[in-house]
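Read-outs throughout are calculated quantities, based only on the coordinates presented, and are distinct from any laboratory measurement. Quick caveat, the model's predicted, so the values are computed rather than measured. Cβ atoms are built from the backbone, for glycine too; each structure is taken alone.
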Structure P
Amino acid sequence: MVPLLILFINISQVYEVEGVVVYAPRYPVSLKEISTGVTVIDKEAIDALGSSNIGELLKNLAGIDVKDYGSPGTVSSISIRGMPSSGVLVLLDGIPLNSIQTGIADISLIDVNDIKQIEIIKGPVSSLYGANGIGGIVNIITEDGMESEIAGASVKQKIGDVVNKFNASEYFVKYRIPYEHFNYRITGKKISSRGGRTNNDCDGFSLKNQIGYDFTALKIEFGTILNFRDYGIPGPQPLIDSLNSLPYLGDSTSTSKYDNQSDRVWLNNLLLTLKLLNSLSFNSSLFGNLQDNRFHTRYSGWGIVDEDYQYSLTTLGSNNSFVWEWKQDKLILGFDYRYDTLRAEKMSVQTGDTIWSAQAKNYGYWFSLVKKILRLFTINGSVRYDKNSSYGGFFSPSFGIISEINQRLWLKFSIARAFRAPGFNDLYWPIYGNKQLKPEYGNAYEFRIESSPVYNLFAGASIFLRDVRDRITWLPTKDGLWKPQNVNYLRIAGTEVELHLKLTDNLKITCDGTYLFARQKNQELIYYDFITSEMEFQEIEREAAFIPQLTFSIRIDQEIKKDFFLNLNTEYTSRRFNYYENWNNLPEITMDTKELKPYYLVNVHLRRKIFEGLMLSLGIRNLFDTHYAVQFGNGLNDRDYPMPGRTFIAGISWN
């Protein structure tokens, strides 16, 4: 387990970590008992930021980069310290959200209104969780029926200014019925968004039910979440100039006026915690993630082509562990099982129909040890072995040590090995899939120093090194087909700095900064003769694609007067690059570079408690109406995916 920064958005808790419990290491543990560093965002911080979605909530944190297409409903994903989104594991109440097709978790599915706590480990977690933990983990815990308010409701409205004409509304309700040791809780949310760009509308609805039983030695909780949403997919913003005309099926704002998608998601989770002895407990969970995704696209080929895709994905699994505790030490033994299935259909009058399916089973065996040595050191060690029916076995060890030099100075070091599983698209796509793919794998090293020299100041700095080998990319083969292959390499060295200062009881300042030196070594096609089918590849090193070199943020939280709160946060992200093949001078093939410009954003959020239980909020996101993008388009001849301009937000909530 990787010891990283123990970072809290709610600064009053930075220096009081005794009572804070984290669940991301797969068992409840106090922060002071583990060497793994964790970024924790609590409910108070979530309310203070006034974020409409989880991407807005996380993007200001050190080492975090959120990819977003800028349109409501479309996929939003998270990367940690430059590691790709497909290598970051995302859990919602223990349910893995990463797609079995691509490995990417769509965090836009998560309802911010219902989050109790977010925990982020910014280092490999394959030694605890197995596949897709090569970059870290985001563990999201929602409100439960045992602790939350009896009832509540909120309404939020977002509008653009006179230039960015759009509006979005959100309605949220919750209700809880307690009876002795039993609890029932239900929540619902409806969203609607219109305008901004052509084909940019979104409608969605979610419903969550929870039933819980909490007794002395036994806790049982069952939860189910239904999420429906329908949205347009406008694509990149077209580039209109003397060389590029309006897209045939789009307009000046959107590449497509016809592409759209419907998602139906059903999440289920049964949690059981049983106290067997004073020092022994058993934890078990059964989970299911069922999704039905339907995508319609229209494009111009030999005439107009319409295609409809339907993907039915199912993930079923069980996580089980025994936890022994004695004195300050812990030993955890665990066993996991997971079963994934996919059925895919493509229907088209013009291009024909295609049906394919795939399935995989995974068994995981792991143990973890936390050991205190002479009050001077705490060591954390974990080992896991995964056996998968698609790609075989993988062994993932990790080791960390933390030394408390004194009550105000801590030193940490860690080393870990982790992997990312190939997705079903790479393995089983008809004709083009490659069943011989191996997992991507890599090592991570980190040294960290943390200090609290005075009671109202916390500072931390990390130096880290990570690599990923056998990265999967699609390349042409001798039979003329493009297929995924394990040939690329990624190396990231970087540093993070955090500063938390409590100037007064009513004024707090947080500063986060991350610098990444990321290089990729990719096998690139540099020569292709269509007549003879002769091909030549070359390993070329470049600055890594998609990864900004520098990010930093400053956040100010102030209680202006009693029950009147101000949150001001600013963020800067440096430029990032992507590379596109240039086939204009065949048989020679070169690579063109595209750049997303650096940007600076300012967001303001005000909250006023009208009376007990009733809160009014007002905010402006992107105060200076910065034009920027965080996701590249399809090539050089578009303007990428524009993010929203200046947005006004008003809301009222009652608990």
Structure Q
Amino acid sequence: MSRFKLTLILMVAALLMASCAKRQVEFQTYPLKIFFDSKSVSSATYSPDEKIIAYISNVSGVHNIWTVPVAGGEPRQLTNDTVNTIIFVTWCPDRDSLIYMQDKGGNENFHLYLIPAQGGQAVELTPGDSVLAQFLKWSYDGNSFLYMSNLRDKSFFDIYQYDLNTGQSKMIYQTKGTEAFADWSRDQKKLAFNIFYVSTDEDFAVYDIATGQMDTLTKHKGEIYNEALCFSPDSKYIYFLTDKESEFTMLQRMNLETRKQELLEKPDWDVITAGFSRNGTYFAWAINEDGSTKIKVINIKENKEVPLPVLPNGEIRGLEFSRSEKYMDFYFNGDRQPTNLYVVDLASNKLTQLTNSLPKEIAQDNLVESELIRYPSFDGKQIPAYLYKPKNLKPGDKRPVIMEIHGGPMFQEAKRWSPVRQYFINHGYVMLVPNVRGSTGYGKTYHQLDDKDWGGAPLQDVIYGKKYLATLDFVDTGKVVILGGSYGGYMVLAALTFAPTEFAAGVDAVGPSNLITFLKSIPPYWQPWVKYWYKEIGDPVKDKKLYEERSPLNFADRIVRPLFVIHGANDPRVKQAESDRIVEAAKKNNVPVEYMVFPDEGHGLRKKGNQIKAFQAVSDFLDKYILQKQPS
């Protein structure tokens, strides 16, 4: 099946290599650079003979393409870019070459490139200034692929088919609104699209490539979420998610000829994805159960569940089957382990770890496992959160805290590796990472509770998280810092302006400070989705007063706590001006303000060197203003 673009969390009782005796490890602290020496791994893809896997890793400091034998062995670096990060790679099914995606300086205008499997000069397949191209899916025969591009109109992503034999591409679908590609049928006759209205309201449609007819299959009244996942291998069915008459999404399939629907799975949580292996031997689906995702793999031909090997506790994502269906690979990471790539031989059930991402200098026993807790907010709503306690806690200790707020807000925090978290915990901080209202994963009602209420009830959830911290005898509530990026950065600014004395300091990365200017400056390709922002934040005309009341910049004179701000100069989503203005205004209050702008980054920091530079500065900032340490 095609790669799952999802996060899969699989909780099981046993750990890998459980037979190895545990040694008592003496606690020690590590410098920030060591934590960032952990490697990230993503986008695995098999060579045509399935002897090699290519993947993306930042071992060199910038994300490049690496290869490793499927049987295990020493990884080899294929590309050597020192400036621009590569975010995706796929092996040409019947050719000794690969296709990858890369932008320049974090501007998110990704292009597609073709490179020989042995390395060498890459050829650009999708040229054009200020144009974004994204790989979608290979044809079943492997001679062509689909990609989307806003070449025709910067606001719309049309679907193109690229023929590797001729080197030519042709548009096969011209986008008219918020259609988002879901799948391409194996017979190459149909496309499936999801039609986005708002985050809780979607339809899906099937497009006949030959006739040009688009058929919306889930027309409805009210807000119902319908998401097409994939066609069946015989192209007769479409598998989809829906929350019709339900708080959570369930898995169904529809016969495309009769339109008859069949319920396949309806748990008490969200089904989040499903898909087939290439030839339809296997079918897999995933359920997000309170932040932990359970997966099942079924052998359809034998009508039985596939037994999976013993896997570690943590997060599993990127599940994919090889074209021959002999192998299944995935990425694992957890609180105490960076992302690693694993492959399963489905015949023998043998599990092989192909990468080793934890720096050798770090003893895993010195890292901290989170605890999933819940605390009551102002209205009694239970807020799920992850609590991290430092390893070296002693009776009577009163520790500083960092509350980290995720971006989105359509997102859910889970047990996952974070070098920033583990560094601060290793250096004595408690961390609390909540999924405030508006987060996904807890039902559509919870997800919608932040609509037109940015800086309102979700901020109260954070403040009540601090009240929960006050019940812990090892917390110094006078030293609680709030940190976040993007929407989380907005929450930092909202906290320092709407509740100015609640937190001891704030660390904002790429957060919008003025909701009016933020919405006016979104990228052209976000314009078709502006209805979502109207539902999320409000209509900028009808709800102008709300925009003004919830924009931290308008209340910057209230900032009385130290503020650290990070931004990328090439950010296409939240323009640098959003940070420029809040920094300028906060400095007028004679409070400590530090500001770092990275000229080669966009919406967030991708490059390891920049990440280290930024968070070392944050650490020094907190040492000075929270811990009152004297410079060494």
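I have 4.4 for distance in nm of label points 7 Å out along Cα→Cβ at positions 429 and 461, calculated from one of the structures P, Q. Which structure is it? Answer for the origin of the read-out: P.
Compare mean count of other Cβ atoms within 10 Å over residues 93-100 across structures P, Q and report the one with the greatest value. Looking at the calculated values, the largest one is P.
semi-axes √(5λ) of the Cα gyration tensor in Å, for residues 293-516 alone was computed and gave 36, 22, 15; which structure, P, Q, did it come from? Spell out each step's value before the answer.
Values: P: 45, 25, 18; Q: 36, 22, 15.
Of the structures listed, the value fits Q.
Here mean count of other Cβ atoms within 10 Å over residues 245-252 is compared for structures P, Q. The highest value is that of Q.
Could you tell me which structure in P, Q was used to calculate helix-only ellipticity at 222 nm (-39500 (n - 2.57) for each DSSP H run of 4 or more, over all residues; to 500) as -4000? Kindly include the intermediate steps, with their values, before the conclusion.
Values: P: -500; Q: -4000.
For helix-only ellipticity at 222 nm (-39500 (n - 2.57) for each DSSP H run of 4 or more, over all residues; to 500), the value -4000 is produced by structure Q.
Comparison across structures P, Q (criterion: distance in nm of label points 7 Å out along Cα→Cβ at positions 237 and 333) gives the highest value for P.
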